[in-house]
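Below are structures written as structure tokens.
Bear in mind that the values in this text are calculations on the coordinates, not laboratory data. This structure is a prediction, so every number in the text was calculated from the model and none was measured. Cβ atoms are built from the backbone, for glycine too; each structure is taken alone.
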Structure I
Amino acid sequence: MPDTTEKLTALATEAATSLLTPLGFQYTLSTEPYEDGISLLIDSADARYLIGDEGDRLDDLQYMINRLVQAKWEDAPRVRVDCDNYRARAEAKLLRRARSRAERVLKTGTPLLMEKLNAYQRRLVHNELATIPGIVTQSEETDSRFKRITISRAADYKA
């Protein structure tokens with residue numbers, strides 16, 4: 001029986017191949033550990049088509065790959081899909097924006113809002129800003145999949 005990482009890699013690679021090959025994409029796949037699962041890295045000259053506008057196609061591809069993996073392994077760890085290091089660059093940019101807003105909140109005391117973010121992006125921002133003394137974050141209470149985070153100064157913070 002293969003270990004969890006090997007099994008997940010095989011299923012994710014099979015899922016990606018079943019989606020990308022019939023569409024005529026030329027690509028190579030590789031994997032690396034990521035949190036509790038793996039990151040499936042796609043290298044392709046057609047990266048812009050796989051990424052889409054602001055990563056929307058990449059999100060769809062990730063969703064489909066995870067669904068195909070879960071169809072064969074119900075409790076499979078999540079597969080993160082990246083192409084041309086798009087996610088890494090986008091996450092770094094998001095965290096720079098969040099830190100910049102947190103710094104403004106510390107200076108002015110005025111709470112600021114982030115743009116609407118998905119659950120994964122919100123978790124990144126909450127975790128990043130939790131490391132900044134004097135800053136608290138809160139996601140809005142709504143049933144929407146995309147929510148905004150309010151960045152505020154902690155009540156006991158002395159400017």
Structure II
Amino acid sequence: MHFSNYVSMAQARECVERGVRRISLTPTAARQTPERTLRFLRERGVEVEVVCSRGRPKKLGEEEVRKILAMRSAGVSFHRIARMLGIPKSTVFDYTRRYSHVALPRGEVEMVELGEARRVLRRIAGGSFDPELRRLASLALEAESREELEYYLRELLLCVSGE
């Protein structure tokens with residue numbers, strides 16, 4: 001629970017009754033809250049943390065942001081990333097722009113590329129597609145190396161294009 005104004009003794013009692021284990025306060029709220037109230041909370045097992053960050057807390061954690069950045073650098077569209085992660089497209093765009101200066105290791109980008117490829121292959125293998133396409137998708141899913149996976153993806157493309 002977060003407080004941006006001082007915590008009254010009534011609010012402290014309510015937190016304890018509701019079983020709140022942790023509260024955060026702005027620096028100003030921490031200065032304005034009586035020491036007696038803070039002591040009351042701490043004695044009853046409520047962790048009191050002073051948070052210096054301004055504005056609303058970030059919507060996504062570091063892991064989700066890294067996933068967005070890796071997907072974008074792998075060429076995945078904003079719309080597809082939003083659908084895959086279940087977040088608004090505007091959020092994906094905002095985080096991509098906000099963290100454009102962050103360089104991700106190539107290995108992380110490759111993991112996202114492989115994950116996306118395997119997701120598509122699972123849909124093909126389990127779908128109502130041509131038996132040859134399903135067979136190639138199943139073989140690709142069993143691939144043990146990136147090169148082998150790429151080989152089967154090329155075979156799938158050839159099969160789809162009719163060559």
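Taking Rg and Dmax of the Cα atoms in Å from the coordinates of each of I, II, which one would give 25.2, 80? This figure was derived from II. If relative contact order in percent (Cα under 8 Å, 6 or more apart) comes out at 17 when worked out from the coordinates, which of I, II was used? Label of the originating structure: I.
If you rank structures I, II by Rg/Rh (Cα atoms, Kirkwood Rh), for residues 27-106 alone, which sits at the top with the largest value? Don't skip to the end; give the middle numbers.
Values: I: 1.07; II: 1.23.
Looking at the calculated values, the largest one is II.
Among candidates I, II, the computation of helix-only ellipticity at 222 nm (-39500 (n - 2.57) for each DSSP H run of 4 or more, over all residues; to 500) that gave -15000 used structure I. Between structures I, II, the greatest calculated value of FRET efficiency 1/(1 + (r/R0)^6) of positions 43 and 59 (r between Cβ atoms, R0 = 25 Å, to 0.05) is seen in I. For Rg/Rh (Cα atoms, Kirkwood Rh), for residues 91-130 alone, which of the structures I, II scores highest? Biggest value here belongs to II. Work out the source of 6.7 here, i.e. which of I, II gives that when distance in nm of label points 7 Å out along Cα→Cβ at positions 3 and 139 is computed. Label of the originating structure: II.
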